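S.K.: Have a look at these structures, which come just after this line.
Read-outs throughout are calculated quantities, based only on the coordinates presented, and are distinct from any laboratory measurement. Here the structure is a predicted model, which means the values were calculated and not measured. Cβ atoms are built from the backbone, for glycine too; each structure is taken alone.
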Structure I
Amino acid sequence: AKQAERAARHRRFGDTPFMVEPNIKEGKGGLRDLQTLYWLARYVFGTFAMTELVGAGAPGGGILSATEARACKRAWDYLWTVRFNLHYVAGRAEERLTFDLQPVIGARMGYTRHGRQDGVERFMRHYFLVVREVARVTGVLEPAVVRAALGPPAIAPATDAALLDGGFVLADGKVLFVAGREPMAEPIQLLRILQVARDRGLKLHPLALRAMIRGARRTAELRADPRAAALFLDLLCGDGEARQDGAQWLAILNETGALGRYLPDWRRIVGQMQFDSYHVYTVDMHTIHAIGVLNAIERGELSEIVPVASGLAHHVQSRRALYVALLLHDIAKGRGGDHSEIGAELALTIGPALGLDPEETEMVSWLVLHHLLLSQTAFSRDIDDPKTILDLADVVQSPERLRLLLILTVSDIRAVSPKVWNGWKATLL
């Protein structure tokens, strides 16, 4: 019942820790998640502190590592400090960390400008990294507490040779690493298990997620591995037919910390705030949502809302370039300067590292450089003026680029916020 309550609460508050005006108590990764974990452990094991679950002799056989226990304690202290300051500054029992309160609370907690980052940006990024840690620790440990109360997971008989040879087994109907073949021992297994889960329609076992979190650091070793690049592109892009679900796998890679290890430039946008009146998510979550919109367009789920983009989606020739460009379109935000120009330069390095050929890499770089072109033209210029169209055509040069740019623009705008997209913008585009 507590787990169902937690899931419903997360849906109510955006189902992600990365809302730019987060609810620090009820949101995903907030105080209530830690409290729910404590309550479950108290009920199952009779413990009064998470440290009591550390060690082989602890209740449940030591389901918590010392590192995880320390992370819970740090997060508990930090979130309560933020909440105390929030209530004091707001003058009431306020749980939502709104834009107007963020700079005040950040300053009260000692966050100051450092380099290009304002104090409030440093404060909110620290906050998002803390709640991400809470979300992933509690998301793994809650099922572990319940499983410890029920006994070891039921490992299915090893009748599937292909699954077993790949280093995986089924436990409670979910895919799990074979002992000794976790990502800490074989980093590439972190990507392979996602491919197996996708291809077989399986869910990841909580113990598999825990192993992915623990082995995430070793994902950095895969950056020059062509096998890893092929796996990553396959997870991101699918096959264009029945596997348009790249956002789902990106979200898991991001939540476990593996994505930022594999793509170091991605790590810089994790928890990166967007201080404006329309972005709902941090830069990393906005990007993953944009991939999700593209997935939905390809599946035909938005054909009535974005008919032109939906009609063009299956006529593009550079599909991989489209997905990688969308992944990288905001990769340089927060660095100072024009993020489109800096991102286009980064794409020239990242593209080949992911296994793109020179033509695809050039297309990705061009799309990142011009990813705001269509929206700026449609919403800021007179599109009935022939010069506007000629200027646009002079930059775009080809129908394929125009198709890709339109689909990317629609995916980007719809991922900003549910309120940003409307019929007027659709018509102009």
Structure II
Amino acid sequence: MNRRSILAAALVSGLITNLPAADTKKSAPSPAASANTIAFKFYSKEAAKPGNIFFSPYSINTAFAMAYEGARGKTAREIASVFSFPENAEELRLFQASLKKDLAAAAKGAEFKQANSFWAQQGYKFLPAYLKNLRSSYDAEARLVNFKEKAEEAREEINSWTAKQTMDRIKDLFPEGSLNPLSRLVLVNAVYFKATWQVPFSKEMTFEADFTKTGGEKVKVEMMSAPGTRQAGYYENGELQVLRLPYKGGGLSMLVLLPVKGKTLADTEKTLTESKLASLRKSLTEQKVKVFLPKFTFSSGYTLNGALSNLGMPAAFTDAADFSGMDGTRKLFIQKAFHKAFVEVNEEGTEAAAATGVAMGLKSMAFDFAMFRADRPFMFLIEDSKTGLILFMGRMEEPEAGGK
């Protein structure tokens, strides 16, 4: 059987919300499993649409964790169900601290940074305990702005901060007009990732090759390769080839899922679950693999209101929202939630960024080797090799999509 090479990608996400903290009661999964919940749920929603997919489930999870801190009642229960958050806020904070610690250890040898911030309407009375938790548990940078009179100026300031945290890879997280005089709080998470392959590809061996899209159309791509074979985690069955490409340091890696010829990426997407992915990871064995992976770069943007409502948390985006853990009232709801992501994969490694912004506002009142050749659509994830925490998740279907 012919085997194909893989492709790597990174993701940037941005989300705007007005969410309150949590007081729900449900058994909690592990920190990584909890953070990965939104990965599969959101991907399944986007998979039905044509084109590339790229987002950071980790960024979305972190931004909504800050919102969840202020959620109460039904609103909190819905958010907890969608994100698999722990039953109480203190446990959630321990989860977030655990993820941060594990990532710091895994990212040795790579450049990985994240930053949180909250942008509060000056003079508005937020509960001191809520703001304290954002600063102490999420290391969130506090900024006072004037949404009432200078919403566009505040928007530009938030976007500028986000761009700086992501090395200018995420720009205009909040589009023009997305913040208004009724906005009261914006929560932002930004992540940036850049790493070199443990075994780089050779620029001299990159060549023009065909990439067969879902509909059968062939387009030209720059296909990366390297002399000989490499030792890599590899597994294949009658449906799928799976390849793990580690980054320098070994703590982080790219996992590429390539359907075998005769199968489509849709077949894989329909059946992939957290448990199946865990099984595939366990099946990987170190083998000699000849890898061919296309170079690619693209960016993506999502308004999260509709997708998250459909996934089971509609209350947060309506007048029924209860974010009384933020200000002691039920005046706030999530106006908009945005996510943006960027990824570039080349011979040296991978660069990815994402940002999530949550805008809270007043309710309207108020051979001897295997060959892995990724020359058709595939899924890819960037993850912590030890815990399985998914930092980025995407689909490569339109290699000619280009940058921004």
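S.K.: Suppose you compute Rg and Dmax of the Cα atoms in Å for every structure in I, II: which one lands on 22.8, 77?
M.R.: Considering all the candidates, the number was obtained from I.
S.K.: Continuing with the same structure: With FRET efficiency 1/(1 + (r/R0)^6) of positions 297 and 361 (r between Cβ atoms, R0 = 41 Å, to 0.05) as the yardstick, tell me which of I, II scores highest.
M.R.: When FRET efficiency 1/(1 + (r/R0)^6) of positions 297 and 361 (r between Cβ atoms, R0 = 41 Å, to 0.05) is computed for each of I, II, structure I gives the biggest number.
S.K.: Still on this structure: Hey, distance in nm of label points 7 Å out along Cα→Cβ at positions 145 and 385 derived from one of I, II reads 6.2; which structure?
M.R.: The read-out comes from structure I.
S.K.: Another question, then. Among the shown structures I, II, from which was the value -9000 of helix-only ellipticity at 222 nm (-39500 (n - 2.57) for each DSSP H run of 4 or more, over all residues; to 500) calculated?
M.R.: Source structure: II.
S.K.: If you don't mind, another one. Between structures I, II, where is distance in nm of label points 7 Å out along Cα→Cβ at positions 65 and 89 highest?
M.R.: Top value of distance in nm of label points 7 Å out along Cα→Cβ at positions 65 and 89 goes to structure I.
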